[in-house]
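Down below are the structures I want you to see.
Quick note: the coordinates plus some simple rules give every number you see, no bench work behind them. This is a predicted model, so every value here is computed, not measured. Cβ atoms are built from the backbone, for glycine too; each structure is taken alone.
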Structure P
Amino acid sequence: MKKFGVRITGSATDDLDGIRDRGQIISDIRRLCDNPLPTGANIKKLKGFNPPLYRLRSGGYRVLYRIEGLVVTIMRVIDRKELERTIKRIKKTI
């Protein structure tokens with residue numbers, strides 16, 4: 001089975017720096033190395049993005065990421081309450 005690399009953007013790094021209890025989030029991101037598209041309710045492909053953007057639920061936070069070849073790029077790590085606002089901002093920049 002292929003291993004995927006993980007690249008974390010500066011925005012995602014800043015997001016993680018602001019989260020006190022980030023152990024579960026980091027563990028979930030590491031699992032993306034084995035399979036970036038696992039079956040289950042924790043992963044959702046977001047509509048309206050090309051290339052596709054995915055959302056990973058990790059506790060009260062959401063990890064937004066893209067898959068580019070064998071690299072998973074973590075775009076943002078945000079509080080679930082901020083998800084819609086952040087998605088709208090991302091759509092405007094594309």
Structure Q
Amino acid sequence: MSADATPEQLARYRASIDNIDAALVHLLAERFKITQAVGEFKAAHGLPAADPDREAAQIARLRALAVESGLDPAFTEQFLRFIVAQVIRHHQQIADGAS
């Protein structure tokens with residue numbers, strides 16, 4: 001093990017990762033609270049669960065942010081598509097319950 005690769009340094013890296021993971025979970029929870037409200041709004045107003053134009057714009061925007069941040073834009077798109085699929089599923093469930 002090199003002098004700068006101490007167990008303490010590894011522990012600090014891992015603690016930072018743990019903190020970031022916790023922040024990501026909290027941010028996703030907040031995002032889903034808001035999308036829940038969007039789903040209720042859409043159901044109340046007879047709007048479709050999916051909005052392909054909005055989704056395309058979001059993907060383009062977040063791919064650009066990924067490039068600016070040094071993150072793989074393909075990974076970012078895949079991650080966003082997963083989240084959007086979950087949101088649409090929730091919106092459909094809300095609409096089905098509102099019927």
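When mean count of other Cβ atoms within 10 Å over residues 8-15 is computed for each of P, Q, the one that comes out at 15.2 is P. Out of P, Q, which one gives 4.0 for distance in nm of label points 7 Å out along Cα→Cβ at positions 16 and 40 as computed from the coordinates? Among P, Q, the structure yielding 4.0 for distance in nm of label points 7 Å out along Cα→Cβ at positions 16 and 40 is Q. Comparing relative contact order in percent (Cα under 8 Å, 6 or more apart) across structures P, Q, the highest value is found for Q. If helix-only ellipticity at 222 nm (-39500 (n - 2.57) for each DSSP H run of 4 or more, over all residues; to 500) comes out at -29500 when worked out from the coordinates, which of P, Q was used? This figure was derived from Q. Between structures P, Q, the calculation of mean count of other Cβ atoms within 10 Å over residues 24-31 yields its largest number for P. Calculating Kirkwood radius over Cα pairs in Å for structures P, Q picks out Q as the one with the greatest value.
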